[in-house]
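Take a look at the structures below.
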Structure 1
Amino acid sequence: MVDCGDLLIVIPARGGSKRLPKKNVLPLAGKPLICWTIETALKAGLRARIIVTSDDEEILTIAGRYADQGVIAHKRPNALATDMATTAGAIKEVVESEQKAGHTPDAIVLLQPTSPLRTAGDVLDAVHIFRKGGCKDTVVSVCEVDHPIDWVGSVDDDNKFIGVSPSYKRSQDYQKEYRLNGAVYVARADVLLNSHSLFTESLRASVMPRIRSFDIDEEVDFRLCESLIVDG
């Protein structure tokens, strides 16, 4: 299996969130949401630098609690903390800062803090697929869709349901389809630096179960994740 060089784990955590204010620091089953991702990164046991990049002092303070375990709290520029700023832009700034400090990562593992149910095993699976593929294609975590894409459409102003492909087939008769779940991305650093994107033309998939694929965006997502943790 190919050695992909030095890995850099980046956890991007912006302070602002309109639909669920301060979600990255909200207590989820007893600890701030972002802690679940930091601790998963540590449990993965990859020989990698772990950086939390944020504009928010509370988030940076929480990340600083893990400093003795090697986690680095990185203050991102205000220009990369707006609603218009992209995750790729924030990660690129981290990579460039690392290079200036004498660290040159070859590959990046992106872990969004809004996927608290993702496990260390899920992270390792994605890295394994990246290495198995020769460290060329970006790996994205995916999960099976709830319903066939043929059943998905839009509703116009006249309440017409459009864009669907009606079929009498049962859901189990369709070929399995998958969607991005946002939990894990593994990409070459040079791809990000040169194209300002994590994505290569060809992508590889690391499949995760739906039950670990929740991406917290609204309060209902938060509550569902909490109930799965508490009851699990």
Structure 2
Amino acid sequence: MRILVVEDDKDIMEVIAYSLSRAGFHVVSAADGEEALRVLEKEVPELIILDLLLPKIDGKEVCRRIKQNEKTRNVPVLMLTALGEEMDRVVGFELGADDYVVKPFSPRELVLRVSAILRRMRPKDEPVQKLEFGELAIYPESFKVEVDGREVSLTSTEFRLLHFLASNPGRILTREVLLDRVWGYTYEGYARTVDTHVYRLREKLGRAGSRIETVRGIGYRFRG
């Protein structure tokens, strides 16, 4: 599988490329935002690892363009962010990024995170039925969501989160369970990833967002 890594620090780029290559991935690199967009014009990878602090065109703008482009909008994006830059991560999620890793990071964690994203993007063999809850309709096969008959644009991670919640109506799901089933991993300190995605999901769903209820101190529950 081909992975585009957009990182301007040569040392970090070498570590990432070496780790991914050892795991069997084919790595294509870009040192700035302009180069990344040129690479994407020629060939679409299976996944993009994107540093947010880039020269020429910053990572947030690159992510925005990726998600606006018909050819690349469904390609998962894994952000690389600096320690403590929570606002960058929130903005990245708003632009459609699927996950993030904080620098400095463990190469093994990065590879596991990449593998988890790609694993959950694989199509399932069995047909999945449409889910309907009053004003909300979820179409798993086409990754489409409608509220009051109007389509709502969700990222792939937001869709998977909503689908998993809606597939378990009335059940209290902890953040750890959601991380494991939606993101494909559990990792201490990343539970806030779930909260950020739920917040964005509620906003996008409008009145249907109230179906995702917070269970204080535990996690979330979908009201069917």
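What follows is calculated from the coordinates using simple rules that are stated; it is not laboratory data. Just so it is clear, the model here is predicted, and its values are computed rather than measured. Cβ atoms are built from the backbone, for glycine too; each structure is taken alone.
If we compute mean count of other Cβ atoms within 10 Å over residues 39-46 for structures 1, 2, which one ends up with the highest value?
Top value of mean count of other Cβ atoms within 10 Å over residues 39-46 goes to structure 1.
For Cα extents along the principal axes in Å, the calculated result is 60, 40, 37, so let me know which of 1, 2 that is.
Derived from 1, not from the others.
Match the computed value 2.1 of distance in nm of label points 7 Å out along Cα→Cβ at positions 119 and 159 to one of the structures 1, 2, and report its label. Walk me through the numbers on the way to the answer.
Details: 1: 4.6; 2: 2.1.
Going through each structure in turn, the value belongs to 2.
Comparing structures 1, 2 by relative contact order in percent (Cα under 8 Å, 6 or more apart), which one has the largest value?
Details: 1: 24; 2: 14.
Once relative contact order in percent (Cα under 8 Å, 6 or more apart) is tallied for 1, 2, the winner is 1.
Matching task: -9000 is the computed value of helix-only ellipticity at 222 nm (-39500 (n - 2.57) for each DSSP H run of 4 or more, over all residues; to 500). Pick the structure from 1, 2. Let's see the in-between values first.
Details: 1: -9000; 2: -12000.
Of the options listed, only 1 reproduces it.
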